[in-house]
Structure I
Amino acid sequence: MVDRARPGGQFGLAEVSGPSMVPTLLHGDRLVVRYGAPVRPGAVVVLRHPFQQDLLVVKRAVERRPGGWWVLGDNPYNATGDSTDYGTVPEELVLATAVLRLRPLPAGQRSLRARLSWAVSALRPLRADPSASRRLRAR
């Protein structure tokens, strides 16, 4: 789920809350998202929840089906709040595609080595992952 996302132009920021996208995204991660970007199978997307339109959700677009996108979380142990609950998501509810993930610096990391380790792993591009799409379809 997303705590905040602001469509103030072509790019925006979103903050992840909840465990549904673990291990790809963790609670507190921040995403750089691109509004109106084409959605490809395997892409991480920000969408409006079909039944609670004021709630924004982060999921993986698994495949295009009649009526919209089938979306699932990456965490097989937290399989709620996705297309298994509400079916396909209409195209107009898919707002943005995630481009980058920024993991915040954990509290208490003071050593230079810990900060360098964080810096190397904190920023990751999020590209459409067709293998994740195939893996999730098999669930």
Structure II
Amino acid sequence: MAQVLLVALGGAVGACARFWLSGVVARRVGETFPWGTLAVNASGALAVGFLAALLLAPHGGAAGGRGTPWLALVVGVLGSYTTVSSFSLQTLALLRGGEGGRAVLNVLATLVLCLGAAVAGLSGGARLFGG
């Protein structure tokens, strides 16, 4: 039961952070392209890479990601912070609105930025934590 509570509390934090950041980005750069969702997903990918370097074995972290910090931060916070469902819906809206080029740009930008951010987080965390 304690694990479920950790995930739930982390999820509440992640959902609020997603709402805040995507709103800030949308207000600053507009909503003609899903920049807020892209910022959330890329920053979440960076964070998950960093946390993997910090929390996972071989340097004493939770083997296989089953420890308390992993559950609270990765499963809870980042699980609700990142948003594949919003990405999917916004991409479909672009397609249905006749903006196929922007839809493709959204898919490619999300893929490149999120994979790149995860690599950067993992390698930066590994350097920082000696992994």
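Taken together, the values in this text are just the output of simple stated rules run on the coordinates, not laboratory data. Computed from a prediction, not measured in an experiment: that's the story for all the values here. Cβ atoms are built from the backbone, for glycine too; each structure is taken alone.
Points to keep in mind about this one:
- Which of I, II yields -4500 [helix-only ellipticity at 222 nm (-39500 (n - 2.57) for each DSSP H run of 4 or more, over all residues; to 500), calculated]: I
- Between structures I, II, the greatest calculated value of mean count of other Cβ atoms within 10 Å over residues 26-33 is seen in I.
- Test item: mean count of other Cβ atoms within 10 Å over residues 34-41 calculated as 15.1, pick one of I, II: I
- When relative contact order in percent (Cα under 8 Å, 6 or more apart) is calculated for each of the structures I, II, the largest result comes from II.
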